[in-house]
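Q: Please go over the structures that come below.
What follows is calculated from the coordinates using simple rules that are stated; it is not laboratory data. Just so it is clear, the structure is predicted and the values come from calculations on it, not from any experiment. Cβ atoms are built from the backbone, for glycine too; each structure is taken alone.
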Structure P
Amino acid sequence: MAAAEARGAWCVPCLVSLDTLQELCRKEKLTCKSIGITKRNLNNYEVEYLCDYKVVKDMEYYLVKWKGWPDSTNTWEPLQNLKCPLLLQQFLNDKRNYLSQVKKGRAITLKDNNKALKPAIAEYIVKKAKQRIALQRWQDELNRKKNHKGMIFVENTVDLEGPPSDFYYVNEYKPAPGISLVNEATFGCSCTDCFFEKCCPAEAGVLLAYNKNRQIKIPPGTPIYECNSRCQCGPDCPNRIVQKGTQYSLCIFRTSNGCGWGVKTLVKIKRMSFVMEYVGEVITSEEAERRGQLYDNKGITYLFDLDYESDEFTVDAARYGNVSHFVNHSCDPNLQVFNVFIDNLDTRLPRIALFSTRTINAGEELTFDYQMKGSGDISSDSIDHSPAKKRVRTVCKCGAVTCRGYLN
C-alpha cells in the first residue's frame, strides 16, 4: 500500500470493507495512513459490539468484538471495565427481542444454562449487531450519493434482512445502452416574476402547476412544465420545485406486514406537496416486457411506463433508483403521480414526480398506486390482461378497504 502511494501508481477499487482492511493491518501489525491505521492507534481497542454474556463467581462478563480487529481477538471483559452504555443497552434489547419471538413454553432466563446465554441467543445478538453496522454503512452511503436536501435514514426492527445486494442509488434517469437522453432545453423564460408573467407553462399551453405555497394546484393528468437551465429566473423561482429534489427526511424501513422494505416520512408533509421523483434505468418498452415476465415470476414490481404521449420507454427501478425504489403500493395511496418537463422537453421522456394527496403525518408510510399513470388513469384499460403474455398475478398486501387484490 505505502509503496503504491509513494510512486503515485495506478490503483483499482477495493471491494473489501474499511473495517476488514483495518483488521488485516492489525493482524499483520502493518500501518496504512490511507485507511487510518498508524503507529499511534495500531494497538487501540474500541468496542464494536458485544457478542455473548456469562456470569462467573457472581461477576458478569461480556464477550467483546473489538473494532478493526479480527474475531480471533475477541475477549471476555468484566462489566465494570466496559464504558459503552449504548452497546450494552442494544445487547439487552436484542436478547429481549429474541426471547419474545421464541415464546416456547416457559421464559428463557440466564439461569437456564448455568448463568450463560444459550448459543442460539448469542448467535442472534451477533447477527443483529452485524446487521446494524451494515445498515448504518448503507445509510451513510445513501446520504453521500443523494443530491437533495432531505436526509435518508434506514431502520430494521423486524428481521435480520440487511441492505439489498444488487441496488445502486442514482439521482436521475440512467439510460440503457442505445438510449439517448437529451438534457438541454432549447429555450427559457425571461420573467422577473414567473408567478405572474407568461412563463414556461404558458409557452407549453398549460397552467403554472403551483400556488404561492408551492403546492400543486393542477389536476392529475396535467403536465408540469418547470423553469429550466435557460431561464433567467433564479433558484428561488416559484416554478422550480421538482428540480430541487426531496426536501423531507425519509426513512427506509422494514415493514411488518410482509411487504419487505417501505418508506416513511419523519416529518409532517402538507397536502399537494412534492415528495420525491421516481427514477431508474430508462429502457425500451420491448425490454420492459421481457423484464416484466421475470419480475412477475419473482413477485416484484419496479416498471413504470413513460406513456404521457407515446409508449416507447419505461423506467425500471429494480437495480438503479432512489428512495422511491422502496415505496410500496397501495390501492388507497397518499402519493399521486405527475409528469414533469424541465430541461428535457421530449414528451416521450417525462420525469415522474410524486406529490402528496393529503396531509401525511410524521411516521406514516408513503405509498402510491403502481397501476397509476401520469394521466391519473387507474382504470382496467391501463392494465394489460392479454392472455398471450400469461403474466403472473402478484397478490396485493396493502390492506386498504378499496384493495383490488393484485398489483398487476
Structure Q
Amino acid sequence: MNVMRDARKALRLGRKLIDNRRAHAALRQKTRQQPPLEPGRFKIAVYFADEQVNLYQIRQWYKPLVELSKTWPVVILSRGSTGALRLLDESPVPVTYVRTVTSLEKTIAKQDVRIVFYVNQNAKNFQMFRYGQRWHVFINHGESDKMYMTTNQFKAYDYALIAGDAARARLEKALWDYDFDKRAIPIGRPQADHFSGELPYTPDDRTVVLYAPTWEGDREAAAYGSVASHGVALVRALLATGEHRVIYRPHPRSGVVSRAYAAANRQIIDMLAAANRSDPSAKHVYDNGPEIGWQIAAADVAIVDISAMIYDRLATGKALMVTRPVSETAKVDEGGYLSACEWLDADEAGAIVEHVDRLLHDPETTQRIAFWSQHYFGDTAPGAATQRFHAAVQHLMDEWEKYAALHADDLAGRRPDSPH
C-alpha cells in the first residue's frame, strides 16, 4: 500500500517538474518579448507566489484592480512559472515574472511600491515581507466562515482589507492583542460591483433561478454536493412551470468520485436541453463557462450548496437558499449566516417553486437576507464596495506619506531614481 502511495506521489512530482520545465522554456521566450517595466511607475504591487492551480485567487481581483489602476498603477509580481505564464497571457494589469529573490529585489529597487497586496497565505509571502518602508496588506480571495478566515497569520501583515462586521467579529474571537480599529479595514466585496457578462438570453417575465451546486467531495465530512440528492427533483419542478428559467452551473469536478453523482449531473443537463427543444423561448442555461459573475447578479433566486458561492451571492443582497447536506457526517458550522439561512432539505426539493415564491415575496424572508448581507458586506448598493476599496487605498497612501515625512532620510536610498 505504501509502495503504491509513494509511486503515485512520485508520478505527481514528476509531472509537476515537467510542467514547470515547459513553463520555464515558454516564459523565457515570452519575457524576451515583454517591454521592461517603466521605472518608478508602480506604487501598488500584487504579490502572487502560486502556480496556475490557484489562479482563481487572483482572477477575482482582476476587475477591481483595473479600476484601481486608473488612479494608482498596479503591477503583479508573479513567482511561479506556470502561474506567470497564464498571468502574462490573461491579466488585464501588467505582470512581471520574478522567479528568484534576486530578480524580485531588482524589480522592487526600480519601482516606488508603497502598498503590496496578498491574496493568499503562501509561505513565499515571507520573502516579500523583508522589504520595509511599505505597507503589506492582506486582501484574501473571498469571504466565508471557514477556519482559514481566522488564521493568526493575519498579524504578519501591516493591514488587512476585510469584508465587514462578520469578518471582524470572527477575527476578534481568534486574534489576541490585535488593533482591529487600525489594521482591519472593512471594504465589502468590490468584486460584486463587476458581476457582469453577456446574458445568453433576453430577460423577460420568467423568474430566473440559479442552481450552482458544488461537487460531491472526496470524503463524507466534505460531502456538500446536492446534485444527486436535491438537483434532479428541483430542476424538474422548475422546468415544469413554464414560468421559470434555470441557470445550471455545476462544479467542474462534479461526478469525478461518484458515478451516481455524475449520472444525476448528466440527467439535469439532458433535462435542460429537452426543455429548450420543447419550448425554445425558455432559454434554460447549462453554464460551464470560465466567467463567473453574471449568473450571480442576473438570477432572481440562487440555490447553492455550502461553498464560497454562498458569500458571493450574499454580497448582492438578493434571494438565496442553501441546500442541506444529506450526509450525517458532513461538517456544517451553523454559526454566522448558516445559523439563519434559508435551508433546502432534500425531501423539500420537489417543492422548490413554493420556496422560490416565498424567497421573493415574504417580507420576513427578504428582511432576513438583507440583514445578513449587511452584516457580512455592509452597503451592497452598486459601486459602494468599490468606493470603500479606493478609500482604503487612499488612506494607506496618506499613511505612507505621513511616515515617509518622518523618515525622509531613511527613504533616500529606496527611490527609483536614486543611485545604487
Structure R
Amino acid sequence: MSYTKTKTIVSLCSLANLILAADRVLMPIAIIPMSDEHEWDLHGQGWILSSFAIGYMTSQLLAGSLVKRHGGKKFLTLAVTMWSLSTFVTPLFSNSIYCLITLRVLLGIGEGFGLPTIFHIFAHTIPIEERSRAFSYLIGFGSIGQTLTALICPNLPWRASFYLFGLMGFMWVLLWVILYKEIRGPIEEEFVQPPKLNSTNVHWTEFIRHWPLWSTYIAHFSMNWSNYIIMQWLPTYFARGLEAKREEIMFTAVPYVMNSLVGMTSGHFADALISHKWTVLSVRRLMTTIGLIGPALFILLFSAANNFVMAVILISVSMGLSACNASGHLSNHADIAPNHAGITFAVSNTLATIPGITCGPLTAELVVKSNKRWFPVFVLAAVVNITGSIIYISQSAASQII
C-alpha cells in the first residue's frame, strides 16, 4: 500500500474519531444550561450522561463480527450517519428526559460501531512499524474533538452546538464514500501485511480464554474508568466544586489539548523505539505503564487542589499521560489478533464501557454521601488505574495468539 493511501486512511479515520469524541462530550457540557432550564437534579443528570454508555456497550460485539463479513467502509458509513443524526435531532426532543435518554442510547449504538470498525481497517491496512503512530493519531484526534467541543460549546447556545456537530458528521460521510476505496478478497478485506496465522474462523471462547487478551481488556477498563469520570463530570466539577465561572468552563479543553499532543508525540516515540530494536512487547508495556500509573498519581494530586489554575494543570498532565495508552494496550490488539482486531477491540471496549454506565450514578452517589466531597471518586479511579497497570505488565504479549 502506498504512503499516500495509508495517510488518507489514517486521516479519514482520525477525523471520524474527532467527530465521534465531539458528539460524545457535547452533553456533559450542554447539560449545565439544560439542567438549569429543565430543573433536573443530580441523579437525573447522571442517568442522562450514563445512558450513552448503555447503547455504546450493546453494539460493540455486533460491530466487531459484522465488519469482518461486510467490510469496514459500509459499517463506518452507517456508524457516522447514525450518531450524527441522533446528535442533530437532540434539541428537538430536549423537553423529555426519556426522549433524551433514548437518543443518547442511539448515539451510543452508532458510536459503538465506530472504533471496532476502525481497528479492523487499521489491522488490514497499516504495517506494524507504523501502527503506534496510526493509533496515536486516531486517539489524538479524538482529543481534538473534545477540545473543540469544550472551546466552542460554552460560547454558543446549547442547541446550536448539537446542530453544528451533527452537520460535521454528515459532511464526513460524503468525504468517506468518495475517497476511501476498499480492497476485498473472496471472504473479507485483504491485508497489506498478511499475519503469520490465517485464522479466519475461531470459536468465540478464543476471545476470552487467553490472558494476554485479558490484560488488554483490563488495561482498557482501567483507562476508561478515569477517562469517563473526566469526560462526564469535569465541567460539573469545575462549575460546582471549584465554582468556576461560565467562561472558565472552556478550560476543560486544556486536558484534551494535552492528551492530543502527548498522544501523537508518544506514537512517533514508540515507533522509533521499535525501529531501534526494542521489542514490540517492551514498548507496549512501557507505554501502558506510563499511560495508567502516571494519570493515577496526578488525579490524586488533582483531587487535593483547591486552586482552579492548579487543578487545570494537574488534570491536564493526567490526561496527557493517559494518551500513551494508544501506543500501548490499544495498539496491542493488532499485534496479538490481526485477523480479529475489530472483535477483540469490541470485547475490550464493551467491558471498558461498564465505567461509562456506572460512573454517572456512582459518582453522584459518592459525592452526595460524602457531603459534596469529590475525593473518594478520584481515589477510586487511581486505584483502578494502578491495578490495571500491574495486570498488563505481568500478563501481556505481542506475538500473534489468534
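Q: Ranked on Rg/Rh (Cα atoms, Kirkwood Rh), for residues 49-176 alone, which label among P, Q, R comes first with the largest value?
A: P
Q: Of the structures labelled P, Q, R, which one yields 208 when volume of the Cα convex hull per residue in Å³ is computed from its coordinates? Numbers along the way, then the final one.
A: Values: P: 208; Q: 175; R: 120.
Value 208 for volume of the Cα convex hull per residue in Å³ corresponds to P out of P, Q, R.
Q: Could I ask something else about it? Looking just at relative contact order in percent (Cα under 8 Å, 6 or more apart), which of the labels P, Q, R belongs to the structure with the highest value? Walk me through the numbers before you get to the answer.
A: Values: P: 13; Q: 16; R: 27.
Of structures P, Q, R, the maximum of relative contact order in percent (Cα under 8 Å, 6 or more apart) occurs in R.
Q: Out of P, Q, R, choose the structure whose coordinates give helix-only ellipticity at 222 nm (-39500 (n - 2.57) for each DSSP H run of 4 or more, over all residues; to 500) equal to -12500 when calculated.
A: Working: P: -6500; Q: -12500; R: -26000.
Attributed to the structure labelled Q.
Q: Name the one structure among P, Q, R that mean count of other Cβ atoms within 10 Å over residues 209-216 of 20.0 was derived from.
A: Working: P: 17.0; Q: 25.1; R: 20.0.
Structure R accounts for this read-out.
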